[in-house]
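> Structures for review follow.
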Structure P
Amino acid sequence: MSPLQPNAILADGTINASSLRRNNLLQLLGALRQGTAWSRAELATETGLAVQSVHRLVDELSALDLVAPSGESESPQRRGRPTVRFRFRDERALLAGVDVGSETTRVAMTSLTGVTVATAQLPTVELHGDLSGGLQNVLRDLLTVHAHGRPLVAAGVGVPSVVDDTGSLVQPWLAHRWSGTPLRSALESEFGCRFDVRQDNHLSALAENSERGTCPDAELLVVVEVGIGVGAGMTIDRRLVTGAHGRLGRLMRWPAALPAKYSSIGTTLGESLVADGLVRQYQLRGGARRVFTGAELFTAALSGDEHATAVLEWAASTLRTVLQQIALFADPDAIVVGGGIGRGLLTAPATRSILAELDMPTRVLPSALGTDAVVIGGVLAAMQHVDAWLLAQL
């Protein structure tokens with residue numbers, strides 16, 4: 001049930017009729033947005049409003065195109081009309097989720113409850129010259145084809161970068177020319193709606209802690225992603241924790257313990273545990289196969305390549321240390337491991353036993369969302385702006 005809106009009760013104790021009306025409408029919408037079709041009588045019971053008031057308010061919401069008959073009905077026990085059920089018109093407007101990935105940028109356009117309407121993807125290299133302009137183009141194309149006059153209410157965008165309070169990129173670890181890009185203001189100016197720009201790992205955590213994610217029941221969840229980059233995100237009670245400066249989870253700079261003969265790769269996780277660093281280690285160990293990606297490294301190990309196996313064993317031991325340190329510090333209910341390298345290390349025959357040796361109560365699980373995590377997190381971030389949009393319609 002929605003709380004009373006500001007000014008519903010005036011200082012002299014009288015009721016502000018306009019605010020009270022909006023409050024009652026929001027209560028009905030809150031019930032209908034749960035995804036269930038309700039009859040007027042059920043809505044009255046759920047909200048505590050009088051049945052006559054519910055009849056009038058449902059008619060008003062119908063006139064605003066925010067609710068509609070669901071098509072479901074029940075035959076009356078006595079003579080009379082069938083009971084009509086109403087649903088929230090989640091298709092009335094649109095949300096978007098964007099993942100600016102290391103190799104591929106993915107975009108999903110959804111209804112107000114997250115039902116997918118359309119998707120698109122493009123090579124991220126096409127955005128290196130103009131991140132804001134490229135994202136504007138792909139979003140505009142999707143809206144042109146699929147919006148049919150419906151407004152875009154909000155979007156969540158995950159980027160491989162720290163993001164400051166203004167939505168500008170700080171120290172991006174993919175395309176350094178993006179540094180200082182005022183992404184949020186540029187996108188909001190173009191589309192006239194809210195854009196929530198976040199470090200990509202943070203949106204992954206939001207997704208993994210949702211009903212669609214790996215750990216919807218976790219009170220404190222940490223997500224660690226290892227692939228072309230390495231980073232982490234955290235949620236408490238499904239709310240993001242990003243740190244005082246938005247830099248929580250910057251694992252790229254954590255130290256890594258490489259044997260001295262491979263020290264030319266680098267001394268941090270961002271240099272050695274990521275795909276490029278592991279491929280370089282394979283080459284320095286004398287690996288003779290044409291291995292250029294993390295996936296090819298796992299394939300080589302699976303076929304018995306001892307050099308590839310040694311690299312992945314080192315990576316698994318290093319990841320185990322990282323997970324133990326996070327668990328000792330944060331004591332989360334669970335740690336979800338994502339990214340191609342991270343999920344591979346948890347499940348590959350050559351390394352899963354190493355990561356099974358974690359002596360701690362925290363559960364460690366491979367991501368169930370995979371490459372969809374950031375996009376889903378972006379949509380969830382956008383959903384947080386739906387209430388304000390609905391209020392503006394009333």
Structure Q
Amino acid sequence: MELLNLRGRIVSTCCLLAGAWSVGCASIPSGDELSGNVKSLDVYADDGKIHLLLATAKEGQENAVLVYTCSTDHGKSWEPYHPIDTSSAPAYARGRGTDFQVAASGKGALAVWMQHGTGFMGRGPLASAFSADGGKSWRNAGNPSDDESIGDHAFIDLTADDKGNFHAVWLDKRSGKDKGLYSASYDARTHRWEKNRTVDGMVCDCCWNVLKADRTGRLHALYRDKTPRDMGWAFSGDYGKTWELGGPVGNFDWRIEACVHVGGGLAIEEKGGGTQLHAVVWTGNQGNAGLYYLSRKSEEGNWGEPVRIGGVECTLPDIAVSDSGQIAIAWIRQTSDGNKLFRLKGDRIRPDSIKAVQVQTEEVYPTHPKLISLGDSLHLFWTGQAGGKEVWRHVKI
């Protein structure tokens with residue numbers, strides 16, 4: 001399949017640059033430095049704590065080292081890195097965009113990663129580990145997928161629900177023809193993965209997926225559909241036992257046969273007994289290509305009119321919303337001088353109020369920003385190159 005070359009389509013930015021914000025290096029665990037390059041990063045917020053899962057590998061090293069750390073003071077300090085034993089299921093880190101995943105509920109934490117296999121670019125089966133003591137020790141939790149294939153299983157996401165159980169989504173080709181989006185639930189009491197469910201049996205082959213749970217346990221999945229290549233939304237009201245397709249998130253009608261390699265971002269805002277979904281999506285559709293923000297009530301109406309954030313060069317987005325309703329969006333702007341990291345923040349995202357700020361990074365080639373909310377605060381993570389290594393960075397915004 002033809003790969004979509006975004007760098008060959010760079011145009012002048014449509015982002016409104018309001019100013020620049022210099023940031024320093026993120027704090028790291030005291031006396032602890034990662035020896036390899038950061039190939040995967042995921043973050044999750046729960047009960048006042050930030051959970052961070054990293055996969056690192058040295059040059060030429062096929063299997064990655066999986067480490068976990070957490071912060072209870074909004075990222076000012078971090079616990080020592082705790083290695084996760086992957087000797088029985090080595091982690092195969094292909095790089096950012098296929099990040100391994102972590103989620104937490106109370107003292108319980110779950111990590112899911114990919115192994116080497118027979119799939120495209122060596123992608124293979126999934127594996128997982130569970131911690132019952134806040135990430136200090138981990139036990140093998142098995143393979144979320146029940147198709148018994150060593151083929152391609154990738155583009156994972158993971159979340160925890162209001163009962164303390166966990167839910168994962170990923171792409172695989174169990175149908176034999178098309179990639180599909182599948183889900184599985186992990187029971188934190190029995191320590192077992194349940195039967196897989198089909199979210200959407202035909203989706204884009206190579207874009208990351210997003211899975212979120214609201215306070216009532218309702219699950220929401222954001223993924224790139226097959227035809228057209230718009231972002232799709234699916235939801236489950238019974239903890240992942242059944243799924244309903246909710247249609248496109250932005251009806252751009254982008255028809256292309258290519259691997260796009262760009263997913264989206266999804267955030268849930270809950271207030272006054274209602275649930276509001278916030279999404280950020282990217283389309284390459286000729287005539288309206290670019291980055292867009294949309295929102296909707298969870299169970300009523302339709303997605304609102306897309307609000308344009310930037311042009312086709314503004315990509316790799318994420319979004320989060322704080323308890324007070326502050327919305328943050330982060331993305332990468334691809335330029336002839338390399339990647340630039342941008343973000344915006346506000347209580348509303350309107351066409352006349354978009355003021356993007358470039359995050360001045362010490363690292364070159366920043367990529368794949370991730371946003372989380374922790375109470376009223378918002379946190380931005382990314383990776384980049386510094387001192388000949390790929391490193392991770394964090395800042396509270």
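Taken together, the values in this text are just the output of simple stated rules run on the coordinates, not laboratory data. Being a predicted model, the structure only gives us computed values, none of them experimental. Cβ atoms are built from the backbone, for glycine too; each structure is taken alone.
> A value of 2.7 was computed for distance in nm of label points 7 Å out along Cα→Cβ at positions 142 and 166; which of P, Q is the source structure?
Only structure P yields this read-out.
> Given 0 as the derived value for helix-only ellipticity at 222 nm (-39500 (n - 2.57) for each DSSP H run of 4 or more, over all residues; to 500), which of the supplied structures P, Q does it correspond to?
Matching structure: Q.
> Tell me which structure, out of P, Q, gives 18.4 once mean count of other Cβ atoms within 10 Å over residues 38-45 is calculated.
Attributed to the structure labelled P.
> Separate question: Once mean projected area of the Cα convex hull in nm² is calculated for all of P, Q, which comes out largest? Before the final figure, lay out the partial values.
Details: P: 24.6; Q: 17.8.
By mean projected area of the Cα convex hull in nm², the leading structure of P, Q is P.
> Please state which of the structures P, Q yields 20.4 when mean count of other Cβ atoms within 10 Å over residues 126-133 is computed from it. Could the numbers behind the result be given before it?
Details: P: 15.8; Q: 20.4.
Derived from Q, not from the others.
> Thinking of P, Q, which structure, once distance in nm of label points 7 Å out along Cα→Cβ at positions 86 and 318 is computed, gives back 1.8?
Label of the source structure: Q.
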